[in-house]
Structure 1
Amino acid sequence: MGAPRNHRLSATALARTRAEDIARLTQGFCAQHLDAEYGELCAKLIGRLARKRSASLERGETRVWAGAVLYAIGQVNFLFDPTQHPHLKFDDLSRLTGVSKSALATRARAIMNLLRIMPLEPEYCRRKLLAQNPLAWMVEVDGIVVDARTLPSEVQTQLRRRGLIPDLDCADA
């Protein structure tokens, strides 16, 4: 009975170690090619993946996981759109990470499906996009979905305090 428990513990430790390795790669990449905010969002996504048993961070190459995390966060924030800043071409992401485009896209799609992430996902959205993101501001009031920005300021304050809408003043600090 002790062996399965130890195996489970070592798998968790391995996932934690792999998550740290993946985070180091993404942080270095973001510092060199993107910005600190991208690094924070990648770290947040990696932390969530590490807590998901079904993510299996223990399997696959660390650089593929790192590239896929960058790709997923990039998809959420339109990194590949030349009107955005920072901007990076998909070909450049592939070349800079040393991971094929098909491997990046496949693993990133798996991550996004597993965690139910879509473009403009408020949890992984950059502050600049978050202010314009309608998904971040939708709340249900008496069974009706409304844009929280249209509600009285005291109601908005309560919603911010409860974490239901973004606190952009706090996010900029």
Structure 2
Amino acid sequence: MRILLLVFFFISILSSNSNSEDKIVFLNVNYIYNNSVSGSEANKSINKKIKELENEVKKFTKNINENKEKLIKQKNILSEEDFKKKLDDIDVKVKSYNKQIKKNNEIIVKLKKDIRSKFIEELSIILKEYSKQNSIQLIIEQENVLIGSNKLNITNEILKIVDSKKIKLIN
């Protein structure tokens, strides 16, 4: 009987707290990042750098393949030692270039991470101001919401604010 009374007591406390005027909303951070002017510009800049690197890799690959073909054609003319030396030179170039590709990929990953961090910092400032102005106690990422009314979704409002602030993500 006491257990039943305790359960009833806790349920009544929890229900009284949930009936309070706490305002909870949610937003889609990825949508804001991808569709904001600053996020779109950052993505375009990153994609441009990726394309440039891909073009460099294509040129290098083409050049290496041409060098290998020339070497194969000269195989009968060259001594075995010269052939092996030239083949080793090509391999050294390939290994060196692979290291450079890896370094460039790490730079791009770091750039993406830094841009995203800066965006989240700026978004956090905007959300703090927005929550004060609109008496919001809790803002949740949409990915963590199972079910929620669209009235509680502030994504488009925040997107407008982010665009109006003209956040500079890339120097």
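Every number here is computed from the coordinates shown, using simple stated rules; none is lab data. All figures in this text were calculated on a predicted structure; none of them were measured in a lab. Cβ atoms are built from the backbone, for glycine too; each structure is taken alone.
Key figures
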quantity	calculated
Test item: relative contact order in percent (Cα under 8 Å, 6 or more apart) calculated as 52, pick one of 1, 2	2
Among 1, 2, which structure scores highest (criterion: distance in nm of label points 7 Å out along Cα→Cβ at positions 39 and 55)	2
Computed 50, 10, 4 for semi-axes √(5λ) of the Cα gyration tensor in Å, for residues 23-78 alone - originating structure among 1, 2	2
Winner on distance in nm of label points 7 Å out along Cα→Cβ at positions 87 and 119 once structures 1, 2 are ranked, highest first	2
Structure from which 4.0 was derived, distance in nm of label points 7 Å out along Cα→Cβ at positions 31 and 151, options 1, 2	1
Label whose coordinates, when distance in nm of label points 7 Å out along Cα→Cβ at positions 95 and 143 is calculated, return 4.0 (choices 1, 2)	2
Of the structures 1, 2, the one that -19000 was derived from, the read-out being helix-only ellipticity at 222 nm (-39500 (n - 2.57) for each DSSP H run of 4 or more, over all residues; to 500)	1
Which of 1, 2 leads on Cα Rg over 2.2 N^0.38 Å, largest value	2
